[in-house]
Structure formats: structure tokens, C-alpha cells
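Quick note: the coordinates plus some simple rules give every number you see, no bench work behind them. Note that the coordinates shown come from a computational prediction; the quantities given were computed from them, not determined experimentally. Cβ atoms are built from the backbone, for glycine too; each structure is taken alone.
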Structure P
Amino acid sequence: PSSGPRGRITKDDLHNFVKAKLSQKEAGPAVTGGTGIPAIPPVDFAAFGPVERIPMTKIHKLTADNMTRCWLNVPAVTQFDEADITDLEAFRKSMKAEAEKKGVKLTPLPFLIKASAYALAELPQVNASIDPATDEIVRKGYIHIGIAVDTPDGLMVPVIRDADQKGIWEIAAEASELADKAKNKKLKPAEMQGAT
């Protein structure tokens, strides 16, 4: 508020305003470092399948805090590893006639989805999220894998649910169907939610 004549702001008003703002900053989130990054909105993972809630230990909390701090302060690096998929490609091509009979296009994607689902089943600690409201690790009892689909309106990520319980043919058909829906603007919001 201004205290000068006719509602004008005085030098004292300005000094008081700055002091008030500085004291608010000091009382702010010193523990988190005040990153200014909006909090992750809460997600009900149980809406997408069974979950197991595990209380975070002190080590889990410290690790999460340190990893977050590193993510914010250390430059991002991407590593690429090469894998020889000669045998996979030969197998995929040998299945071309069967794929045509089934009316399915057999690309490398279903194999990558199946391999990812297998890895997530073998490493359940990777198929988890942290609930910051309850300091719990939420280990998901489901494996739903999102696939990126480039559309004229931008990237869409439909979800193949229970990928660990499906075969290559089923995954291939579903991936193709979801990609077509994405490109034709027919995806429902529920088809883009709940990815692992």
C-alpha cells in the first residue's frame, strides 16, 4: 500500500516492500533449495492396476534427494549402446508371410516392448514411483508401456497395457491400432494414461 499524498508511493513504501519480499524469500523452501520447479501432481497409480506401497527408508529419502539435486545441477548426458540385432531382424523377416496372414505389420517395436516388459518384470524396483506426499515407494504390479507416435498435431503417447502378459502378435496389432487412433485423433484420454 502507498502512504504518500493522493495514493503515491513513497521511498519508505518501496523500502518496506523490498524488506517484506526479502523476508518472504528467507522463510521460503530452504530445504529443497528453492528450485522454483512446480511439484509433480499426485497420481493414483492404483487406478491403472495393483500396487504395493513401501515406506521409504532414510537411505531411500537421502538417495532421492541427492538424485534430484544431481538431476537439476549436473549436465544431462545420453549414452548409446549398440546391439547386434541381425538375428532378430532375420527372424522378423522370416515371419513376414505369417504377419501378412494375420493382417499385422511386424516392426521391431513389439520386440522392444516385449524386452522392456521382461526387464521391468525382472527388476520391480525400476517399475516404481515415489509418492512425495506419503514418502512411500509405489511398486506397480502392472507393466503398461507407452509408445511414442508422431502425429501432425505433435507427439502422442498411447499405452499398451499389461505388455508382459501379451505375445508379440498381440503387441504388434495393438501398437498399430493405437498409432492409427493417434494419427486420426481418435485416442481417448484413458488410452494415454497409466504408463509404467
Structure Q
Amino acid sequence: FWQSLAHADRSIGHLLTYIEERFRPDEYIVSLYSDHGNSVFTTPTGGVVDVIGENSTRAAWMMRGAGIPEGMVIPELTSIADIYPTLGALAGFPAASDIDGNLPAVFGGTERDAVCSVSMFPGQTYKLAVRTHEYTMRLETRAVLDEDGTADFADARAAIYPRAHELEEGYEIDSAELRAFFYPRARAFVRETANNGEFWPAMRAARPEWFGEKS
């Protein structure tokens, strides 16, 4: 891990040096996003790695160049979807209004009140984390995700925790106020994924042919 990190650091350094030697600071924008975090620093629970745990989903987003404040570390909640509207604001092109992306407050927008992280793979349970600075709502379906990308959320397990104690037994918070905050946001996020237990019969009949299953 540390060797890979050092290699990435050197490679980024070469790229930034090339840009600095050929362009003025007001002629470029560099946006570096790590896509996701790394679970190597997370102790597995019951032998299972938490793929949407805080370390796994804590992505790094670094920017420099025209219009970007220098030497600042911003503790703002952001999403990978925010890159598009941010570049639009900095580069001067309009971003569509019907998107999930949000312009961060540091660039003149509005800070998110929560962010979502999700793991969805056919044959595995659907897992969702909705986080604020202080709390996290964790949700996991009992049924696995279907090949069409939908899941049945009936009887899904859901609980709210302090950020420092996600999924730890005994740290669940029973709060009507927190449920009123988290539940609508989680419901809106999974609305297009929930199948309500309804399946297309023809798809089910074709499954052996599509996926090589034995009938």
C-alpha cells in the first residue's frame, strides 16, 4: 500500500511540475479525486470487510489552479457528483439543473447536509450509508441485488450511529428527530432501485439462458 501511495505521489508530482513549467496559474485547473477510500485501515467485523465503512468511502478531492483558494483544507461534505458543477462554476460553463451534483460552499454554493455511499452488486446485499458530520444511518437489505440493478427493501436492516461507532453493537441511537432527518434522504436515494418485491416474470424465466444457470 505505501509503495503504491509513493508511486502515485511521484506521478502526480511529475504531472504538476509539467503544468507549472508550461502554464500560468490562471491558465489551468487540476482536479484530483481518489474515487474511494481504502479499507486496509479498517478492522473487519466478524471477518467481513465493511465496504462502505468510513475508511472505505472517505475519498480525497484536491484541486489547484484558477479560482481555487490556496492552502485550505475544507471539512465540507462532498460527493463525486459535485465535480461537474464545480468545474462548471470555475471554468464558466453552465451545469444542468436536474443533477445530483452540488456546488460546494467553498466555491459559492451551499454545503450538503448529508452524503450517501452505496455498494450494489448482483448476488450481494444492497448496502447504504447516509452520513452527516456527526451521525451515520446504515442500511442493508436482507435479499440480494437482482441482475437488473433493483433490490427488495422489505425488512431491510437500518440503524443510526455516531460517526465514530458505525455498526458497533450498543451504539444504535433511537431518536425520532434523527429518523425524521435520515429516513426521507435514504428513501429518496433508493427510490429508483427499490423493486417493492415485484419482478418481471419473463426475465425470471430467461435467467438460465442469460446467466448460464441450471434449471
Structure R
Amino acid sequence: MSGLSPPTEALAAEHRLTERMLAVMEWRVAEMESVGTADVAFIDGAVEFLRTYAGRCHHGKEEDILFRELARKPLTAEHRRLLEELTAEHVFSRTTTAQLVEARTRHAAGQASALAEVISCLHLFVEFYPKHIAKEEQEFFPSVLNYFTAAELSWLRAEQNEFDRRLVHTLYEKAVAAWELMPSQDSDSGAVAGGGSLPEPPMALH
């Protein structure tokens, strides 16, 4: 990807999977608004994706590796501001995920007003993440790479690989692909366009 190095190319690749999940969220939340009920199974899968893939895997590599090393560099005031801003946005993501979990629990317990909160949280993610991704890829990543030597960039990528070794990317690739193929709530169970059976929802993420 132009303007990026291997450490930030890896992060940008993770953004592409997150964008796919956001597209699924967008039409799922529109469906929930239309039918007037929350798709609890999807919400659980979305929460797991947000917590583990976007949160622990992706934000973890940013905060625990790239941001950590940048904080040790003599950053300009603008780069320092962006670093702090992006870190705060990660906190916002975690807080909103917690709010989604709480609203989902209340909705499942029969509290009718919780549906609006579930939908509001999902809308927040759909609106927030594209801007966050653009800020990282267009403003931040290309402009901070010069703080590192080639050897340091290579070391950062090696640390990312070690970080990933303990996580499971393939599982989330399959999870998002399964949700992309899931029919609407009012579709025939197990029916998929073109025939065949529907893949199991990615609830094995737990």
C-alpha cells in the first residue's frame, strides 16, 4: 500500500476486514430498525469481533507496539496530538462496546427501550470507524514512519508477527464471511442464494 511500510501495511490490511464487518453492521442495524427487534445472535458476534479482533488484535498491535515505540521518539506537537487522539478513540471504541453489551443484556431481559440503545451503539461504530481508519492511514501512518530506521521497522513487523501468533486471524476471516452470507431475519432458515446450506454463525468465537 503506497506510503506505508510493512508494520503499517499489516495494520491497514486489518482495517479492510474491519470495513467488511462495518458493512455487515450497517445493513443489520437497518434490518433491526425495520423489524423492531434486535438480532441478539449477530450482536453477540459483533461484540466478539469488536472486543477481540478490532480491540485486542488490532488496537493491541497499535497501542502495545507502534504507539509505544512512537511515544519514545521526539515527536512533533502535531504527531503527539494525533497519537493521543487516536489512543482516545480506541478508548471510545472500548467504552461503546461495553455500552452495547449492557444494552443487549437489557434488551434480552425484555426492556423494550434498550433496543434504541443497541441500534444507537451500532450506528456509532458504523459512523466512527471509517473516520478513525482514514485518520490513521491518511494522516498518521505515512507521516510517522520517518521516526524509525529500516532496522526498527523490521523489528516492529517481527514483533507484530509474534503478537499475531497468539491470536487467530483466520477464525475472524471465516466469521465475517459467514455473516456476509447470512440471510435476513425473515428469510427461510438455512436458505442461501444459489442453494446449499448456511454456514454456522461465528458464535464459536467465545
(message) I have 19, 41, 29, 11, 0 for P(r) over Cα pairs in 10 Å bins from 0, in percent, for residues 111-182 alone, calculated from one of the structures P, Q, R. Which structure is it?
(response) P
(request) Tell me which of P, Q, R gives -12500 when you compute helix-only ellipticity at 222 nm (-39500 (n - 2.57) for each DSSP H run of 4 or more, over all residues; to 500). (result) P
(message) Once relative contact order in percent (Cα under 8 Å, 6 or more apart) is calculated for all of P, Q, R, which comes out largest?
(response) R
(message) Quick check for you: by distance in nm of label points 7 Å out along Cα→Cβ at positions 39 and 79, which of P, Q, R is greatest?
(response) R
